[in-house]
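Following are the structures in question.
Since every read-out is calculated from the coordinates, none of them should be taken as a lab result. Not measured: the values here are computed from a predicted model.
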Structure P
Amino acid sequence: MTTDEQARLMRANQANWDARTPVHLASRFYGLDQDLDPARWFASFEWEDLGELDGRDVLHLQCHLGTETLAFARRGARAVGLDFSEASVAAARDIAARAGTDVAFVRANVYDAEQALAGRRFDVVYTGKGALCYLPDLDRWADVVFRLLRPGGLLYIVEFHPLLNSLGPKPAPDEGPELLLRHDYLGGDGPVHRDATHTYTDGPAVEGATESYEWTHGIGEVLGALIRAGLTVRSLRESDELPWPRWPRMVRTPSGWWRLPEPRIPLLYGLLATR
């Protein structure tokens, strides 16, 4: 796929996320109608891996509504969120202002982040939980991340495990509680085209741009892109918990997150790399 074709599909995704934003603001999923608790989107191991953030420059790529970005600021970081959706960035600024939290938000495609941030460098770059699937070229992305980091800086990815995205219920009319391997774990066959009026949240239907494109990236592809960019992989964790119940069978854990009762399989992974 050419760079021009990738750019066209990412523009379609940008329009789709602009259209999703009012739906997500109206939903209960992000808890915006309650006492805002951005830390609920983080597994405990994330804070262990990230370490002390007070006084550090933290960049959250593909931040959407910026709810997780706020958690970094509340831990003392100089936090910046970046997203390509103008509607999302506007909403994130409003949410941060209402929360009384000092966070800067920048609208830009992740591939243009270095120019949009005027060459600024960061101690930590964070991304994940449904972000990488919207990027067609991980080598290009990893090169951008490398240039955004100061020497010694760390990249932390917390992303949905490719195995989770490979699972799905039986097709109708036989749909039941069992999950099957229904989708590719490995990419390579081009993007998955979706045209849906509803998103992963509750709330009203999406109006306007309903089409989006997603790319499948196995863990090996992610690791390879980071290594080729010159980053050093320090750790990789796999977790069987998610911050919300993806499927009806999932049970709540003592952490407040959700897992499948059986079998135990990875649903999330955390990857730490340094420059």
Structure Q
Amino acid sequence: MRGACLVALWLASFPISASADPKLDALIAAYPDKLASYTDTELVWKDGSRMPLGNPHPNKPFAEMLDRADIRDQFAIPYPLASAPFQAPAADADPGRIRNDGFFLKMYGDCRKGEVSVNLRAVAWLPNHGGGTVRATAINGVADQLEKVSRELDLLPAPMIKYLVPMSGIYYCRPIAETGRLSVHAYGAAIDINAKFGDYWLWAKRLDGSIVWRNQIPEKIVEIFERYGFIWGGRWYHFDSLHFEYRPELIALAKQGWPRD
């Protein structure tokens, strides 16, 4: 009897099988060092901890998702294919801008407690063009991927270098402007290129609240970042065209053609 109870407890320690979900499959594949699996209701981490996924809310208001996102909400707006033409996104179409704070804090640590800085690694930024050194998190191989981005950008024609050097920062322990939510820069997983050529939605907001999309960044630069798992803030209605952040799960889903018709 005692042996049977031990076996039952051992089996209970494993995740309950879940219905296949391509979005969550992409999430697990994107962060294999941190994530183990998922059930129908929870995300299971490699350290054994679990986090609620939340429930699909097809009519959940955008503002609510932005301020109180659950993990499933992060996939509410699909990221476009890298080959998609540059154009003004539809209202509130901000793929990747909806983030669950608990997920990112668990993944990268809390910069306010000194948990992020210990994992930062130096990366040479466009060394052939005097870009200096930046520091990105080594967690999930972000620094390694950024190094690959830098190498390719360093080979671009001279007229494109002005958009990249000087860059405007990576790690910065701060909240997003006008919010209490931490920026992805606070995790060392985002980079801003040359602010001189960046456009930001708050600067382009009209008196009636509408936003006029603007961009100066060449497509080739965006294509290189996206190739290595970085999404671009210029694909947001609330655009931030100098901003790139590491979200390989969204890139992977875009390549798979999600959502499928």
Structure R
Amino acid sequence: MIRTVTAGLDDSPESRAAVEWAAREALLRRLPLKIVNVREPGAPAGTAVVPRAAAEEVRLRHPRVEVVTDQLTGDPAAALTEAADGAELMVLGSRGLGTVGGFLLGVVGLAVIDRAERPVVLVRAGERAAGEHRPDPAGVPSAGTPLRPVVLGLDTGTPDDTLLEFAFAAAACRNTVLRAVHGWTEPRAGVHPLYGDAAARASYARGQAAVLTEVLRPWRRKFPDVRVVEASRCGGAARVLVGAARDAALVVVGRRVRTGALGARVGHVTHAVLHHVDAPVAVVPHT
């Protein structure tokens, strides 16, 4: 069965931006686009026309994209999670930027990210195709300029093939740079015998960079046309990644799948990116 790029749609501008982003992604991946609307039990029946109307608009703007719709009834988080698990990826709108400069994700979006077994992309309102490109000489985003990079946040201690393949494939289909980011912290005093020694610190930094290079080596061979920029930086992983993602077209982070009933499902790095990066963010579940 051919998977789809699936987008959740309601009456918000954020979800309309998500549908538009999903249409462009479907075109890049040469996959159908499925637009899904979830009506809660007891909601007005008129909401059923929403996905059909959106589909017609998408077909006008993207005639090469096959568009299908699905009208569901039930709990939105559960229905969208089930739809995500049958998709290549799920695209949802964020609630936009809050006064503290972070994403206000909303209960449904966060629940889908927590539970879905397939990648979920969060898109903010106002996201446009030109915004994925670098500004022109006048500082204005333009579809005629090179694409911004795909930025991958990577834990070199536990690298995962699912996450790496998603990021490399995203950069390949966009014909853009993949910036692989790894943040590390210096050993604490009393733990490292050469703590505070400048030469030892430089050696430690080189070692961290070398580990990143080794993790990426087989993926460079698998995707020889993708230009990779390695960024191994001293600092907390969340802070380093958020800083590196400010000019991204897409940010790719992982979510470790947890089978227990207790415990956070979204790690602190992914949580920070979701709240403080305004580019689309792909959360890729992995073991």
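For which of the structures P, Q, R does the calculation of Cα extents along the principal axes in Å, for residues 55-126 alone return 29, 29, 16?
Matching structure: P.
Looking at volume of the Cα convex hull per residue in Å³, for residues 79-230 alone, point out which structure of P, Q, R has the largest value.
Sorting by volume of the Cα convex hull per residue in Å³, for residues 79-230 alone in descending order puts R first.
Of the structures labelled P, Q, R, one was used to calculate helix-only ellipticity at 222 nm (-39500 (n - 2.57) for each DSSP H run of 4 or more, over all residues; to 500), giving -9000. Name it.
Source structure: P.
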